[in-house]
1. In terms of FRET efficiency 1/(1 + (r/R0)^6) of positions 409 and 425 (r between Cβ atoms, R0 = 30 Å, to 0.05), which of structures P, Q is highest?
2. Taking -9000 as the value of helix-only ellipticity at 222 nm (-39500 (n - 2.57) for each DSSP H run of 4 or more, over all residues; to 500) derived from one of the structures shown (P, Q), identify that structure.
3. For the read-out semi-axes √(5λ) of the Cα gyration tensor in Å, for residues 225-440 alone, a value of 40, 23, 15 was computed from one structure; give its label from P, Q.
4. Figure out for me which of the structures P, Q the number 0.5 belongs to, where distance in nm of label points 7 Å out along Cα→Cβ at positions 201 and 233 was derived from the coordinates.
5. Say we calculate mean count of other Cβ atoms within 10 Å over residues 129-136 for every structure; which of P, Q gives the highest result?
6. Please state which of the structures P, Q yields 45, 25, 16 when Cα extents along the principal axes in Å, for residues 257-320 alone is computed from it.
7. Which structure, out of P, Q, was FRET efficiency 1/(1 + (r/R0)^6) of positions 73 and 281 (r between Cβ atoms, R0 = 35 Å, to 0.05) calculated from, if the result is 0.85?
8. Rank structures P, Q by distance in nm of label points 7 Å out along Cα→Cβ at positions 81 and 457 and report only the one at the top, that is, the highest.
Structure P
Amino acid sequence: MPTSQQRHVITPQVERRILVTLLVLYLVLAVQFALGTPLWQVPDEPAHYNYVRYIAENWALPELKEGDYSHYYFDTAKRYRFVQMDMTRFRYESHQPPLYYMLMAPVHAAATELGLQPVYTIRLASAILGLVALLLGYHALRHVFPDDPRIALGATAFAAVLPMHVTMVAAVNNDVLAELMIAAVALQLVRPVQPRWTWQRAVLLGATLGLAALTKLQSYVAFGLVAGALAWDLFAARDSEQRLSPGCALSLGATILLIALLVVAPWLLRNAHVYGWNDLLALQRHDQVVEGQLTTTEFIHANGVKALVVSFVQTTFQSFWGQFGWMGVVLHPRFYLGAALLSGIVASGFVAALVRVAKDGHSLARANLRGAILMLLWGLITLAGYLWWNASYVQHQGRYLFPAIVPLGAAFAIGLREAFAGDQRLTCVALGALLLYLIIDGIRWRNLKVFSTLMVFGAAGLLSVGKRIEERWPGAAMSVIYLAISAYGMYCLYAYVIPVLSP
């Protein structure tokens, strides 16, 4: 008979089966979103597609010009669901780095030759890139948390079933390749190799960084990760064999940047010729072309700071979980209430995990501390970029946090595991406080929110039952949550996206 401890161990064979199951589940969801989402009903998809089409037809990069973005035509097209609209007028993504579009141009050409719909074909190709990104993120987390495969598996499951994330990776846009490239950089940085830094690895890392920069400007996250890894090994490495001298760190950093620059140089030189040496990234041209987008300053003048904060928090949260089309398909409030309850449970579980580690140095302390810090840095840089972008334009879209889907998924898995298998006191206190507030508020205003109150009771019951299940079958209760999210993703597709957005 196996011992209790043996029953709690996920063997490598079981882990591989779970991983394969997750990847199959992802493919099922991604294919349905790719083929089921009506044409052009993913943010910016027409402009991304026109970039691909231009390369496929002209074997050259497009130039971003005045007239490539018309605010009036843009709103009209969305209102009429792009029916009988001139789709070639959407060209405002032509300033983007070209790698994704160059990869998809042969897909477009092949689809056209075979008589297939190029948009759907490119969506499916993007979904395959998403599969690779999932694998890279999984392996990176297995190196960061070597003693608990539930974290890497849980993070992979989160990215694989989150409805809005699946929507974006199964669409025509360069986000998915950016996720892949950042994960590839992170994997190189967290692998426990000896020695950690060699000139060959520096060259490979520089080349990967260059490809990331050629994918999307938001890939600056990867540069931040490399800088963080070098800084850690310069100042905080515990092992003297892994500690870098200032001269070595400087030389490695210079080599990595030089290789990355060499990879990006052809595109930058082309931009210098097209946009001028003072606009190598075409950002100045972009600001001129997209004139008419709502700025944060204009929003504050019209609505006030409080309205901005409320809109930022609410819309970011909703669009992280699922706000489809061009942000116009908002789900029933009960869905967001459920997502908020789940997020609160996970957040309290994550805090409880940190408290436990601080007290006894157990579980997470056995993680690759350097890797865990890099994961934290990954999330913080992505968040900082999101805040910076919203300081200029009103872009309250949670999808801009998806470049950090790996660390976000890891935090979700840790919190969910702790909520079911760890100390539940903090979570119970939070649920109790919420329940008390709902009751007092209902009595005060004579309008008890029955459904919300029942959901809080249900969450408490779920925790109690989940704890018993998790004690007997580790990971089983967590799996139910991920399966529930995937099921609701399918409900979103067939009950909201297809009926509402179809012409």
Structure Q
Amino acid sequence: MNLLVGVTLLAALCAVVAQNANPEVIIVGAGWAGMSAAHVLAEHNVSFIVLEAHNYTGGRTHSIQFGAPSVGVHAMEIGSGWLESSGVGTGEGPEKGPPPLVTIAEKMTPPLKWSFIPGSSQNHSNYKKVYTADGKDGDADGKIRNAANAAYDCIGKEAVKKHTADTTVRKALTACGWNPKTPVELAVDWALTVDDPGMLPEDQSLKNTLPDEVYEWWGPDDHFIIDQRPRGYAGVLDEMVKDTVPPGDARVKFNMMVSNVAYDTKGVTVTTTGGETFKAPIAITTFPLGVLNRKHRELFTPNVHKSLAKILDSGDFVMSNLTRVYIQFPSVFWDNSLDIFLAADADGHPGEFPEFQNLNHADRVPGSNTLLMFLGNPESVKYENMADADVSAVVVKKLQQIYPDKTVPAPSAFHITRWGLDPLAFGCYSSLNPGFDDSSYKDITKPLKDANKATRVYLGGEAMCDDLSGSTYGAHQSGRQIAQDYLYATKRIKKKPLDICWY
């Protein structure tokens, strides 16, 4: 080996060892928020380590290899599944630019693969058919779906008025003339209200739900991720950090479940469930909101400030859930020309498997022989607590009702997500109930300070990004925001950063 090259490599190795031993910043969590923060810090040569409980980066952006080998094994997303917005034009929002994740995804080689959803998943014309409980076409002329679109536009206009009185999504829809009664109308109502938020419209705050700034800033469309590389959607994160925190980087430590973040005038001490301790002057934590709701008192020493503790305990700032159910069959018996369809429930329970994404469709993952269904609460709680075989049996029964003239074969493979039971998440993404005060974000995002009023812990994650909470964009922007704020506070950058989570 050339002597100069050897000396250079040794110096680099020593630098990595030094960072691991005495980092300036400890980042808790290697999801979008944590890795976005790490990416920005790395660009400015700030030493850090990332502690991640899983053995992979991406957090709730994660794919699995799904399917029976006899039929076909494919990459399926079990968390983040959409790349919102069209990416057309310069965009609105504080940065006046195109959607950042779309920009990164398009840099991949080849670019991330997706299926285009015009007008977003809230455009009910995307549901190509609504089956009755006995398999007939329940909305052949599309009047019910068109009425749902009109109702959604109506409540969106109401929300833009920024009512001071907090009303629910259900009350707003009723005021807009949407009063579903028949099983078919109730199936469409589920898609209108529960699909995406993951909770009943009676529990959704209108003024904190609409307008959705993701679409307001970057366009009205969605992209449904169907990329078949093993990392799937998380490949976008890999693309972001490929030159700053690449795979195998020693600064990212896996299987490190953090049990406590203690801070005082000397700095921060982070302890894991395995008994390891790490010290640094500053920490950035990205605990999901569901974890904070349940465990903030044991996670932080001293605990978070009283104003934040009150919000976390209020029941107004919580995690919702949207359970994914994948089922694969040895052959396709459904109408393969339909990419998305709805189905009414015979017993008056519209949340019992109302939506079907046909992943075998030519524009999705042809050859997968797979259907994807979504459940929101309260059905998420019900089915996540059931055994796979029992849930699978319910799905097969529902499909037999939709296709009474077909024989529904035994499934080849089955998977149900259980984010609501996952101790590292306790849900899919943050949600705001009626009663939540949007001005609370000044307390939610306020860093934790020591007795001398010096900042010690920054709180990040999708829930901490005001206008973009509940989305992958929110997590990405939150991590970037915190890192930029820290760089400004330590005089590494001169210009005060934009608030990229609020506009």
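Values quoted throughout were computed directly from the atomic coordinates according to the rules given, and no laboratory measurement underlies them. None of these values were measured; they are calculated from a predicted model. Cβ atoms are built from the backbone, for glycine too; each structure is taken alone.
1. Sorting by FRET efficiency 1/(1 + (r/R0)^6) of positions 409 and 425 (r between Cβ atoms, R0 = 30 Å, to 0.05) in descending order puts P first.
2. The correct label is Q.
3. Source structure: Q.
4. For distance in nm of label points 7 Å out along Cα→Cβ at positions 201 and 233, the value 0.5 is produced by structure P.
5. Sorting by mean count of other Cβ atoms within 10 Å over residues 129-136 in descending order puts P first.
6. Only structure P yields this read-out.
7. Matching structure: P.
8. Comparing P, Q by distance in nm of label points 7 Å out along Cα→Cβ at positions 81 and 457, the maximum is at P.
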